[in-house]
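There are structures below to look over.
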Structure P
Amino acid sequence: MAFMFGTNRDQETFLPTVLDDYIGSNDPVRVYSAFIDAIDFNELGISQVPNAGADSYEPRRMLKLLVYGPSYGDRTSRKLERACRHNLSYMWLMNGLQPTYRTISRFRSDNKDAIAKVLKQCVRMCVSMGLVEGNTLFIDGSKLRANASLDHNLSREDIEKELIKVERHIDELMDDAEKQDQTEADLPSLVETREKIADRQQLADWMKDCLTRIKNEDRPSINRVDPDSVTAKSRQGTHAVHNVQCVTDDKHGLIVHVESVGKPNDNGQLVPQLKAAADNIGHSPKAVGVDSGYFNPVETQTIDDKITVVMPSPQQANDEQNPDKTPPGPFDKSHFQFDKEQDVYICPEGKTLKHRGVDSQRPHRHIYRTDADECNRCPHHGVCTSGHSGRKVTRSDYEDIIRRQEAVYASERGQKIYRRRKQRAEHPFGHWKRNLGAGQLLLRCREKVNAEVSVLATCFNLARMITIMGAAQLIAAFRGI
């Protein structure tokens, strides 16, 4: 058996002379190109009128590069520059243009707000094609590693100590400047001193801004590399992260909204994410499914009654995670009956627990307690309670909302929707982290991170749309918009 050595590199060949012949008619790169061609750049806020001065790259061509590259794992500007020189699909997409990594990075930074709006236009196209219905939405959050280290975290005390040192240094430089001003006016040493003062003053102003953010946002610390990142614990340990919220549609699992929020958990994110998703789709959903991390009765009561919220309470989630735990005893709170008219609880033995006030630490929780003598004479004293002041039960102001929410989740329809959530909500994050290698973000600060995750979400949607419709039909649909 002989070895195969290939052809002679110096041998002339009859290769296609047109670059377009190298790219198949159903190649995914044609889908990405048609999608960007269908985008309204005026709505994005990107001008397509050339500026005076040196030649610049066409914005639409640059946006094609930034959206197509991450779909195949080329996320950094240097990888995109290399691909434009060596990859036929990139050469076709860019019409042979070869921008440098600095040009690519500068375009992405200058147009971060516009890039963050690309997903919104993608969602509207999906709605017009019938790929997104918006009747049932699922919301989930995932922590993506920030481009920052915890070593750069500064607490309030750390900043205050450094601020004292900086201000003291500024005073010393000011004294030196006054002395030099009297004897060495207009000399280079005085100019250098004034530059140092301006630099130190800028640092002091930044520290004061950080102290203000720590106070206003009630944060334990702030990262000086990426101030918008938060510290959170995950399976991989504790890191600086961005909590990215993602809203998906039930019909095909397409993303309808994505956003980085400045909190390490999902609590309080249900309403804002629901409103943003409804704005992208054009109407409010009929149902929304989320996990127990979003459970917040204060927030839930503000949602329109026409929207069914399927969300397990922390107690229901805990029961599902621990099916083998000991069932509640006969004198558990669940066996106590509440009389709303009399504002009392009735224990399993028929005794009355009257309203005794509110919890001083949590005013929304009301305290109900039996008479001490009556409770101590009960044959079940020691089993129900061992306290000599009587059995105590607490009731939240939001108890009715909690029970109604638990009933919705436990219903047949609620269980059906929640099972769908498990299939739809976590799919995008798995695609980003495993297929696109985007477990760690490249950009810093929330505005740039929102632009980055908007591109990732668009890449996910386009990949799903190609699977659903096929490349040829999808290209035709984009051209018809």
Structure Q
Amino acid sequence: MADFASHIPPVANGSYPLRAGNLVRPLIDGERAFGRICAAIEAARHSVWVTVAFLAPDFAMPGNHGTLFDVLDRAGARGLDVRAIFWRPPADNEWAAFAFWGSSEHREMLHARKSRFRARWDGAGNTICLHQKSWLVDAGQPSEIAFVGGMNLNPKSVAVPGHADGSWHDVYAEIIGPAATDVHHNFVQRWNEASERLLDDGSWGHDGKDDLAFPARLSATKGTVTVQMQRTIDAGRYSDGSPSPQAAAFAIAGGERSIFTQYLQAIGAAKRAIYIENQFVSAPEIAAALDDALTRGVDVVVLVPAEPDKGVRAARAKPERRAFFDQLAALDRHQRFALCGIAAPDGAQRRSNIYIHGKVMLVDDAWATIGSCNLHANSLFQQTELNASFWDAPTVRALRCDLFAEHLHRDTSAMDDRTALELYRQIAQQNRRRRDAGDFDWQGLAFRLDAARYGE
């Protein structure tokens, strides 16, 4: 384990240890994130590997880079080793229309394109999503770059937040250094044991027996940030526990819950401020930990979709979920708490909500996590997820300032974390009053939500 001194403890029971010596660049929203990913792919010398959960049929990369398949085919035409792992939901799953699950039409499209990249499909045989969204350029080479986050390959992901265009707000992390080796290890573990790989329609561009070797050495030091890659892996999904370089063996056959553990440890260790962005916040364990933090005087702001997903509305109607919504309402009774959404101007006298799709938490301007994991039971305990947690005050503080500049239209760089969260709550409350009065001339985008009625 890397040298470590922080009041926020890392996870001790997971596949990957702390890795010192990384460069981490948070990439806010799709225009910036996918633009940077495309630039890295264009500069790649050896390989491009990607894990895909959702892919909308009309998705195109920003900057005239074309579709995902245009990007992969161009890389393959240059002689690079190009591989993709696609999630395969059941064909009758409601999300199958937004997944490239290897249907006959999908395969005919690849054939018509003469696509030569290699693909494998990985599925759970039920509604559990294999939800990782990662990119790895030049795996194991000096030019290696990893990208980890939650952005789907969806047109709404590359719209520009702050405009009334149905945009989604999200975050990716670019990682260069030893922690990228663990992204490499994760890809190999998934590739080699992808559930559909030996089926006639479970692979593309190879015979399904083209396994990869696990990385044998750590990538070189590239920066000063300490990172730990963390995952959700369901029990029984993968069996080969070959460790990542300089990591202890981990019994992956039993599953992994290191993201959940890290969330609880970070919230439990917080001294000053917790800022969360998440598409779903419906885990009772997370709500209880936030209540404990608020009780001991920590400031908390939670940013969620102002118009929640239909699953949240369905959960509110279930008697067995009543206890969680009571927990959420109880958080709102704390003076230092706010549940918020964001909305952009849409004409002179209205605003349109921006959908929060990110999976981010910042604690005490000292630690942050960015990844694919939502704060609900599926993501925390069953789905295949990948997060990057990092300990570096300058990087975390800069991320906080960038996010708040987007949401508040205010520079908080001269403020400490607690003062900045207090400002966030004040502006969000003022904007809520204006909204209720029919006045949409706001400061920034953020407005307060009523936690007791969220999801009604």
Structure R
Amino acid sequence: MDNKSFREQAHLLVDWMADYMGEVENFTVKSKVQPGAIYQSLPELAPSEGEEMSAIMQDFNNIIMPGITHWQSPNFFAYFPANSSYPSVLAEMLTATLGTQCMIWETSPAAAELEERMMNWLKAMTGIPAGWHGVIQDTASAATLASILSARERFTDYAGNQDGPAALTGLRVYCSSETHSSIEKAVKIAGLGRANLVKVGVDEHFRMDLPALRRAIECDLVAGHKPFCIVASLGTTGCTAIDPIAAIAELACQYNIWLHVDAAYAGTALVLPEYRYMIEGIELADSFVFNPHKWMFTNFDCSAYFVKDKEALIHTFEILPEYLKTGTRGQVNDYRDWGVPLGRRFRALKLWFVIRSFGIEGIRKKVREHIRLADWFRNEIIADDRFELMAQVTLNLVCFRLHPKGIDDIKDLNRLNELLLSKLNATGKVYLTHTKLNNAYTLRMVIAQTYVQERHVIAAWELIRTMAEDISG
């Protein structure tokens, strides 16, 4: 392909992209292909000769698109979103065109300095302490791993990296029973062992139980274990429960334990001044993460990680081979020392495009609207005596279930709600997912897609009510 044909094909692709983004709500939200169908539709071997782009795009439309679940559909109410937006897509196009590898300042000064500025913008936008330092990670999972490794190294005076398992005996990490599975994965990767992750019980609102946390720490100290890290959740995956950050932070300070706050999804709500109460006490914590690629309309992947002690982070990860030595080291941020990967994408560019295009007030307007729509949906659930709320609605996730009169056995209710979810998703008109709260099968309605409107939520509610009538009579 030469420059002329590239220009022609690029224009065609942009037209396809614009058409898709304008029509995505008309697609079946969740792919209906059977396992193996896409694989079997692809040739066993790669072509020996190059093919025309028209043939490639034909196969893209006929083979690939049927296997796509449309995360950018305003009828997508599942999981937490991996949102996109028009300005973010444009920035991704530039990122792909530039093809920069942003491992150190020297390899692209603009990438490093834009990232530093974007992290400072986000601090001011969300209320993170001004003296903290930020870096873009690919995901919150990677940020949490970086936090646990930094905590491990600071606690062991960096003997973990030097001496390996011998320095890690008895180290303990604490989180709630509702905390994201990435915490357990990070503990395993960090060489601590799953047995040294202490899952603390929760209260009636699924928040970490502070007295239970204190008892767990004190019991471990008596037993000779070494408490060194607590992971608190600002918005659990199951129901967006908000752990009591201030009280946990005071406890962490009392026992000299690193506190990491995982706000992967809910952290975007901190752009609203009325939700800053969620991070009261954050100045006593050690690290914090949230994902603009979830609720701040920025394409996956873009995770904003902040740390109080940047030297602990850098000392944990830095390695300086001869081929990476530069004359600017020490004068600039070489972000390859701030996490696991050496290679880094130019993620700051799309964040810059999004924040400038929407503006802080534009982001706030959308986030407030999503919260308003969730409150409307919550009130509809309460008003319909066939349904019940299963958790407190803190932001824009509504956890609910169908509970017809005369059916009270939890196994029967679980089967009924599993059937309801299956039938809803089979329509192709909406996509919801579930969790279990106190062993009860619970439907999750997440109202957060970038371009979702009230009409989409109303249509989803009407479909849920109709389907509930069909299966319960």
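Any read-out appearing in this document is the output of simple, stated calculations on the displayed coordinates, not a laboratory observation. Predicted model only: the values in this text are computed from it and were never measured. Cβ atoms are built from the backbone, for glycine too; each structure is taken alone.
Among candidates P, Q, R, the computation of P(r) over Cα pairs in 10 Å bins from 0, in percent that gave 4, 21, 32, 26, 13, 3, 0 used structure Q.
Starting from the value 4.5: which structure in P, Q, R was distance in nm of label points 7 Å out along Cα→Cβ at positions 86 and 286 calculated from? For distance in nm of label points 7 Å out along Cα→Cβ at positions 86 and 286, the value 4.5 is produced by structure R. A value of 4.6 was derived for distance in nm of label points 7 Å out along Cα→Cβ at positions 206 and 446; which structure in P, Q, R was it taken from? Computed on structure Q.
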